[in-house]
Structure I
Amino acid sequence: MGTSVLTFVIVGHEDHPIYEADLSPKAADPAARDERAQYLHQFVLHAALDAVEEQLWNTTSMHLSVVDKFNNLLVSAFVTAANVKFLLLHDGRSDDAVKLFFKDVYEVYLKVLMNPFFTPTARITSPAFNQKVRTLARTYFRT
């Protein structure tokens, strides 16, 4: 595969996305974005929510590893104690790197939650949060 796929989403209660980011290297160039691919990635991630729910019955771990596959794309998941789901669509990244990425993003997410002006069901629009997630992706996935 010529281009790297790396799409991250945080899904809140009632399966509403509260944060979405295309973390692949091509995402920095708006002209290079393929709108159809973005819709496909969103569809694959949304479809994986059922697999996440099934996995939750089989484990007590927050990190669920790879929960779904579509063609050559994998969906890894992490579920918080409040049942907020972190999903990462990727093309075969190291499970250890994905696990560490989820752990660090979770710490940043908790800082957002501690803001008294933030509503847990609201979309995360903080530029600082977005930048931190992108920095973590570059650190763990060398994008």
Structure II
Amino acid sequence: MAAKTSPAGADDLAEAAEAAFRQHKDAEIIMSFPGLGPLLGARVLAEIGDDKKRFADARVLKAYAGSAPITRASGKKRYAGRRHGKNDRLLHAGCLWAFASLWNSPGANAHDQRRRERGEWHDASALRDLFSRMLGQLFHFLKNPCPAR
């Protein structure tokens, strides 16, 4: 018979993860983004890592996350689709992040509405594009932190 996880154990684990994340040097930068709290921020940080030299630029990080589309062109035909080789855990966390930011950021909501007015599906390309945009901004701020005020 398999042991069941108690809700108290899950709560204790969440509290420990939150406490450990808040002690990280980049936690303040990560949590400054709309939609990223301590648990989802910890998950994003765990997937991208804290090595500043791991990704050469934001495009590499976006490709790793699966938020950047892959484009194939041949003659007069051009295809832009989603990537199959990606970090699924980071993409899932990114979709949660983008979805949560719709309520917390008027700019994110306006961006999503513009994409949807152009005929994009909400959960497929519009949210993935919003995640890609925010991931690029996160990369920039992690690479070039603002000086303390």
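Structures I, II were shown, and percent of Cα pairs over 14 Å apart, for residues 15-86 alone at 64 was computed from I.
With P(r) over Cα pairs in 5 Å bins from 0, in percent derived from the coordinates and found to be 2, 9, 16, 19, 18, 14, 9, 6, 3, 2, 1, 0, 0, which of I, II does the value describe? That value comes from structure II.
When helix-only ellipticity at 222 nm (-39500 (n - 2.57) for each DSSP H run of 4 or more, over all residues; to 500) is computed across structures I, II, the figure -13500 traces back to I. Given that distance in nm of label points 7 Å out along Cα→Cβ at positions 23 and 103, derived from a single structure, equals 1.5, which label among I, II identifies that structure? So the calculation was done on I.
Bear in mind these aren't lab numbers, they're just calculated from the coordinates by the rules spelled out. The structure presented is a predicted model; accordingly, all values stated were derived computationally and were not measured. Cβ atoms are built from the backbone, for glycine too; each structure is taken alone.
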